[in-house]
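Right after this note come the structures.
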Structure P
């Protein structure tokens, strides 16, 4: 599977392409937006420089070498020609995905594996029926070249050999695949994150705590233990009888999932849409987004290096 095509050159697409290239695959990438495609070399160079600074990649990986390993093309047919694996990383729009898969059905060979990076959409009904045995979800997290988790999710008709091939590819990249038994929106990490978000919106809208206080509680309370223990191993250290007692005598009820948040709506109405706008829940001081992404990546790489040295508590 040395020839891989990535469809979609946004923040996820270019990052997935970089991971694959660093793993020894030849990659072609395309996007319906010429502007997005033209940004790819700069995004790749910036990400690679951050990885090199952290000594997270071999020094032989220069911008020129990456450029040679990842070929941007505006032409979909040229991008997917001869690819053993095609990864779809376009917008989360079912109509757009359905149209793309119809095109891929026409352009790709019968043995090509079609993978989707979707977070929440059940893409399998959107894929032509004859392709479904060779279709799978391969879902990375941002930034893909630092966060190692990849969800590998078969559809109802996916050939088990395809699951094995994609899992082995992810392992060969030095990343961590988790293979789900079936598709569920959000998989594992995003579903847990959604449960956290439901509580966060409740706390914000009820005025219980500020964005800074909520993040401080997460960073200084939850975060230090999670990398070492996860959640269920942490429960083992707390004691399961105590956990059972807490469930039986709970006076706290988690908030119901929300379809909107008053605080979130107000921020968006004010144009405070996040780092790309310079402000979101926090004001980012007029710093360019590229600078903020680089700082985030440096800190994540430093944490990843430290966690590798520390290790996790292992149970069986």
Structure Q
């Protein structure tokens, strides 16, 4: 596919793999949390970070599947430092339990990859009575990030190393509802569109990273927050969207990225020295990219932050 090979200013392209964009990088002194590391690009992200020497903690909902992934990573890389902890992003109780356990174990935290996600699900409310895609893709990660932030700040000070927060968004953030975030109708079943609701949650990922970056800069904290688009990838995210799932199954390998290419931008932003000091940015194909006008709206970002804060404390 010719379009995958166009090299950007970073020296990488859409066809670059996660291993290629991290080649030669030594992460042996770093600790990372990767959510959703039991399937799709989350697996590859965890594997490649571990390959670079990073101590990876997989935050996963399905512990049995996670155990198989851990065994696979260790089989190919016996010296990998990899652990797993149970985490259901759709449940605030689970998020709080995960964060409490991690914070109490004394581990540092240099990198937080907010990767887990669901796509185009039928309308459903989470355990906390929030529309499921918004709850899982945004609110769970918003709460998790806030609960781990003090550990990340302490690590950045003690190790004198930049911390990095990476929100895995999507190109679909550009196709949310017309108003961007339906603050007053998040849980409105009558106006629900599964793909627009997915776009809304992915827009929230970008807005969250942008507002967090602004707040961290104001504090003078040595932690960056950025968002990334993996690009079109043939994964099981499409399982709730019948026609798209058929298309992906038949033609995905010819017109979409593979998993190794899909995880590249996440790994690039999490580890590459080219990204040092960059915060509040949006990346695609391992290069800086332009997000939607809604994603770049600082007022919308502040409003989402306030709205999300109220949800997690209510």
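Values in this text are rule-based calculations from the coordinates and carry no lab data. Everything quoted here is computed from the prediction, not taken from an experiment. Cβ atoms are built from the backbone, for glycine too; each structure is taken alone.
The value 15.2, 45 for Rg and Dmax of the Cα atoms in Å, for residues 122-177 alone was derived from one model only; which of P, Q is it? Can you show the working numbers first?
On the way: P: 12.0, 35; Q: 15.2, 45.
Answer for the origin of the read-out: Q.
Give the label, chosen from P, Q, of the structure having the highest value of relative contact order in percent (Cα under 8 Å, 6 or more apart). If you can, show how the numbers build up before the last one.
Details: P: 14; Q: 21.
Across P, Q, relative contact order in percent (Cα under 8 Å, 6 or more apart) peaks for Q.
A value of 0.92 was derived for Cα Rg over 2.2 N^0.38 Å; which structure in P, Q was it taken from?
On the way: P: 1.07; Q: 0.92.
Traced to structure Q.
Using the calculated result 1.10 for Rg/Rh (Cα atoms, Kirkwood Rh), for residues 98-217 alone, pick out the matching structure from P, Q. Show your work: numbers first, answer last.
On the way: P: 1.10; Q: 1.03.
Source structure for this number: P.
Figure out for me which of the structures P, Q the number 0.90 belongs to, where FRET efficiency 1/(1 + (r/R0)^6) of positions 186 and 274 (r between Cβ atoms, R0 = 30 Å, to 0.05) was derived from the coordinates.
Comparing all candidates, it corresponds to P.
Compute FRET efficiency 1/(1 + (r/R0)^6) of positions 66 and 114 (r between Cβ atoms, R0 = 25 Å, to 0.05) for each of P, Q and report the one that scores greatest. Each step should come with its number before you reach the end.
Values: P: 0.50; Q: 0.90.
Evaluating FRET efficiency 1/(1 + (r/R0)^6) of positions 66 and 114 (r between Cβ atoms, R0 = 25 Å, to 0.05) on every structure, the highest lands on Q.
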